[in-house]
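Dropping the structures in below, format is structure tokens.
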Structure 1
Amino acid sequence: MVAVAIGIPAATRVARASGVEDPHFVVIDEVAGQWITLLFAGVAWKTVLAGFILFRGFDIVKPPPVRQLERLPEGTGIVVDDVAAGIYALVVLQLLIRFGILRS
């Protein structure tokens, strides 16, 4: 995935240059996580909204192992925790679609 491949070294450079461990102005990690969430979903406003809410929820709550991944060094930790949150959101979103709770 391009956002992850570019995001890890870019986030590492920005973190080093800014002196901030996890600079909040780096958003490539959010893009990657959201993209993963919506990977197999149809483009309907309800699906996109549900995916956004699910991703943000998992990104904020950080269930295991998301919190542990955040502790990885530099850009890896910045990006990979959002990838994991995106995977959690992807699974839940697909279950909602599969069981007809949400239409894609």
Structure 2
Amino acid sequence: MTTPGNDGYYEAYWPRARKQKGMQPLAPRSESLAGKTVAQLWDFMFRGDEVFALLEEALQARFPDVKFVSWRVLGNTHAADEREVLAALPDRLRELGVDAAISGMGC
């Protein structure tokens, strides 16, 4: 519905809330994946099972002693219990000795 005199212009509102957190510094990067343990995080969309298999093969060719914690172990990062899974993730990654993570998501 238009208000008389608005010439067809309407007020619009941004659907997102204000940012709750400012920018955070990036974690230090490893110089190499040699001897490291890499977690595979996936939201169970867009062929991640295939993508992670290819990434694992390519990374092992470059770093033969790299180890992986499969997405099968860590579960779905985008399910009904997403908040709980993500909240527990830092402790779970520490428990598994993870040095780095690859997070795959479908769009």
Structure 3
Amino acid sequence: MAKAQREALESQLAELKWQLDEYDKLRSGKLKRLKKSSFQDLPIELIRARIARGLTQKDLARKLGVKEQQIQRYEETDYASASLSRVNEVIKALDIEVKEEITLG
């Protein structure tokens, strides 16, 4: 039992270290291209882009003319409640370019 708990804690610690390293890279500007393979990854990439731009949720809210709590809700729910036009506004406010390939198969 103790071994299983230790392994679980070590796994959580490794994940937290990875997240902290990722955050540090984003904040430092070392990551210039955020690339994911699916449109489903767009919400997390918007969050990562905000961090990479050095913006807080409050800063982004100001740029969009909404309350900080709205940005918090968007990010907590992976932008599920945001309209497509709002997502486009976020993309413009972050000054990023989003490219997605559509493949007909």
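Every number here is computed from the coordinates shown, using simple stated rules; none is lab data. As the structure is a prediction and not an experimental result, all values here were calculated from the model.
Here are the numbers for the structure shown:
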{"quantity": "Structure from which -0.50, -0.62, -1.33 was derived, log10 I(q)/I(0) by the Debye sum over Cα atoms at q = 0.11, 0.13, 0.23 Å⁻¹, options 1, 2, 3", "calculated": "2"}
{"quantity": "With helix-only ellipticity at 222 nm (-39500 (n - 2.57) for each DSSP H run of 4 or more, over all residues; to 500) derived as -9500, matching label from 1, 2, 3", "calculated": "2"}
